[in-house]
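Structures follow.
Nothing in this text is a laboratory measurement; each read-out follows from the coordinates by a stated rule. Model, not experiment: these values are computed from the prediction. Cβ atoms are built from the backbone, for glycine too; each structure is taken alone.
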Structure P
Amino acid sequence: MKALNKQTAPKAQRPERIIQFGEGNFLRAFIDWIIYNMNEKADFNSSVVVVQPIDKGMVDMLNAQDDLYHVNLQGLDKGETVNSLTLIDVISRALNPYSQNEKFMKLADQPEMRFVISNTTEAGIAFDPSCKLTDAPASSYPGKLTQLLYRRFKTFNGDKSKGLIIFPCELIFLNGHKLKETIYQYIELWQLGDDFKTWFEEACGVYATLVDRIVPGFPRKDIAAIKEKLQYDDNLVVQAEIFHLWVIEAPQEIAKEFPADKAGLNVLFVPSEAPYHERKVTLLNGPHTVLSPVAYLSGVNIVRDACQHPVIGQYIHKVMLDELMETLNLPKDEVKKFAEDVLERFNNPFVDHAVTSIMLNSFPKYETRDLPGLKTYLQRKGELPKGLVLGLAAIITYYKGGVREDGAEIVPNDAPEIMQLLKDLWATGDTQKVAEGVLAATSIWGEDLNNIPGLTAAVKANLDSIQEKGMLDTVKGIL
């Protein structure tokens, strides 16, 4: 078996046009895979310099393999099972700005640099007032980026053609707006002047994006077989699902510079990210939140098995296609296609997605993912959506704890005050009190849900049915 490096594997030389903050599994299986496809199919002709956003990271491992690694895509594509391996060769080098600060800062001096892409976790886009312009480097990601932009502004004497296009991929709604605000805070804190501020405003663009691909990461259990198949000793293989979606809130001239569509990729340049964010939260996260307790209390542990179950599968279809899909404002055929993609992802034969892993903090999740749909459905149809109401009753029952019919222990996990509230309510032994008490918890919902017509009675009826008949028969009752 060969070592993986540029002596043993083909690696193209391309101009360094992209700075990427982050070297983790997600960026390598999503962004770098996208750039690989753009190079292969749309003559994008670009390579990526990776910058490690924190002191400890993986750049040494990357450089040890000359920044080469394989992406293993697994899942269903239009019903066909796919399990592919692709050598990704787009990273030219990887830098640690904590030990290679001058090399990091010199990226600003490269005239052909054009894009900055990041995924520094949700906590990465934050303002740290202790950062100084003279730090080598600033501790926060927006601080490092501001240092780089200021250096570029000075190197090229404010040349407007040397601005950068910035795509943050952190999982925050309107991540671009947040990053831009934070850069302004550093311009103010470090007193970088109006000329630089104007250059940043007019020459650079910071665009909100939404990313969507499940990336399980390094394939521990399959790695020996994968290396055998590749005949390379690749220690940076990254597994991901086939589905990918990148929504970028940017004008069409940016799309011309970043021609992902010409490579046949699911990358959309749109005037507003909001409806796509709502679509993902409603049709992917929304069903997850209610299917999990319903499946678990029916004795089903894996999302795929829930989809394939004769009763729970029908319940998932009901919630997604008959209820939540009816609440969205995007074109029907587009929403239906997305819903079908989601069901295919739920059915991925390679990913054993445990329903218990989704149930952490179920009440706050229901509040953001399912409650808006419940209200919209009631408003549009004049009745409550039975599947979403049952899902809420299932969460309340799950939070009672105890043991499942098969003897498995039920271990709910949420904020201590929510856990205590449920414990106290269930201690009354009165489902009316349980329903009223949960729905009245303004700390969870920001309002008293007992005011939603018919909801208290519907939740109580479901709680009673689950206690008396069990979860599976209760589900059958609403289908």
Structure Q
Amino acid sequence: MSNTNVQKLVIVGGGTAGWITAAAFSRLMGRTLSIELVESDAIGTVGVGEATIPQIIRLNRILGLDEHDFVKRTNGTFKLGIEFVDWGDVGTRYLHTFGDAGMNLASVPFHHYWKRAEASGSRHSLWHYSLHQLAANHAKFGKLDRVGNTSMTGLAYAYHFDASLYAAYLRAFSEQKGVTRTEGIVQSVARDGESGDITSITLDNGREIAGDFFIDCTGFRALLLGQELGVGYQDWSKWLPCDSAQAVPSERLETLVPFTRATAKTAGWQWRIPLQHRTGNGHVYCSDFISDEEAGETLLAGLDTKPLADPRPIRFTTGRREQFWSNNCAAIGLSSGFLEPLESTSIHLIQSHVSRLLQLFPASNRSDVERAEYNRRCEAEFEQIRDFLILHYHQTNREDSEFWRYCRNMDVPDSLTHKQELFASSGRVGRDADDLFREASWVQVMLGQGVTPQSHDAMANGLSDAQLSEFLGNVRTLIERAVGTLPTHEQYLKQNCAAAEAA
């Protein structure tokens, strides 16, 4: 196949993955690329990703979206973190927040000062000094970049939203930017006989759509990358054994709390996501340890509000494609792999892969070096997130069910074992430089799941006992004052981005 410029981009599949891809490419490359998205209303989307992490703010800013308009039109709410209930032990809970507890001093992370105080008899948890925890406790939210005139960072946040409304919102944005949407189901794929590259797809109505580069957003089917190009799949279910999920909406929470909840169950966990007009709920579980019928009953029994539909099971296998980009086709979203939504990374992975693809997008079909770099970086990201998710299951004292006994005793990747041992020894975090999750995230989940460091950083001994007590007391006073000035989450939404459906 001769060297040809990439002029036509074809995105196969809509939903959140397809329309995030279309929106980003049309915004940043719309002048040089012709973009067509093919989807069918007859094919449903999984649509369980209603919770996000703060990186989505960057995507929305790049697209030029108005935050309040976006939240309003997707029935969205704000999110300060994820509350984990019954994970380390039944009866325990902790909030994995998007921010730091306290503030660092003399380049020493705050949790080392906290650990020193605990060793001296303090009974306060790390979260006693968390701005996000106190705001969450009182269901408060507001824009706060910094606490007073101190170095303490303010509220870091993300969103909850209706994923189908978000896709529709981005579709309108993309079409305004020149993206062509074509209705249809792919019936066949044509490839170049020499290179193996995809040259066109043919729809059920007989229409042929040619392209220079194709993006597979067809979900678990992976129609192009998996089925057509034959890229294999790495199965990670030995570490992340949940293989099923059931989702059901329920009535709106009486108090709109600014956090997601993940409650551990007998053979998995249940999510709760507060939206302005309803509550999103789901049960992620392992079918080897519980039947679909019992899983559905567990889901319904754990709802805080009245259900609005009947749950249905979805099957999946945690893992990733052997390659994320093969020939002239890249997979985005579920077609590239699946890491369960425990830490709300599904939409982030769409976003990060799109961003990476834009950075490495080939000018022509001669793209071996760019393709190799893209695959290398996507592989590393998937494995880092995988280890963080495994930590939640493996670092537990629960032995009350066969599922939890399996998780507690399973062999885990050496990369995770090293992080656990390092933190247990000294409270230090062996975080990779490009890890999605910050040091504060590893600290919160380690402590929340029951890893107690034996010691702390010796540099935290630079304060006298009196200075340490004063420092910790001042931190608590600062966060109490800051939270006291915030409106409730409900008030903030009503004043700035109340959804019509919620009203």
Next on the checklist: With FRET efficiency 1/(1 + (r/R0)^6) of positions 297 and 321 (r between Cβ atoms, R0 = 41 Å, to 0.05) coming out at 0.75, pick the structure among P, Q it was computed from.
Outcome noted: Q
Checklist entry - If Rg and Dmax of the Cα atoms in Å comes out at 23.5, 79 when worked out from the coordinates, which of P, Q was used? => result Q
Next on the checklist: Once distance in nm of label points 7 Å out along Cα→Cβ at positions 153 and 457 is calculated for all of P, Q, which comes out largest?
Outcome noted: P
Checklist entry - relative contact order in percent (Cα under 8 Å, 6 or more apart) computed as 23: which structure among P, Q? => result Q
Checklist entry - Who wins on distance in nm of label points 7 Å out along Cα→Cβ at positions 41 and 289 among P, Q, i.e. which is largest? => result Q
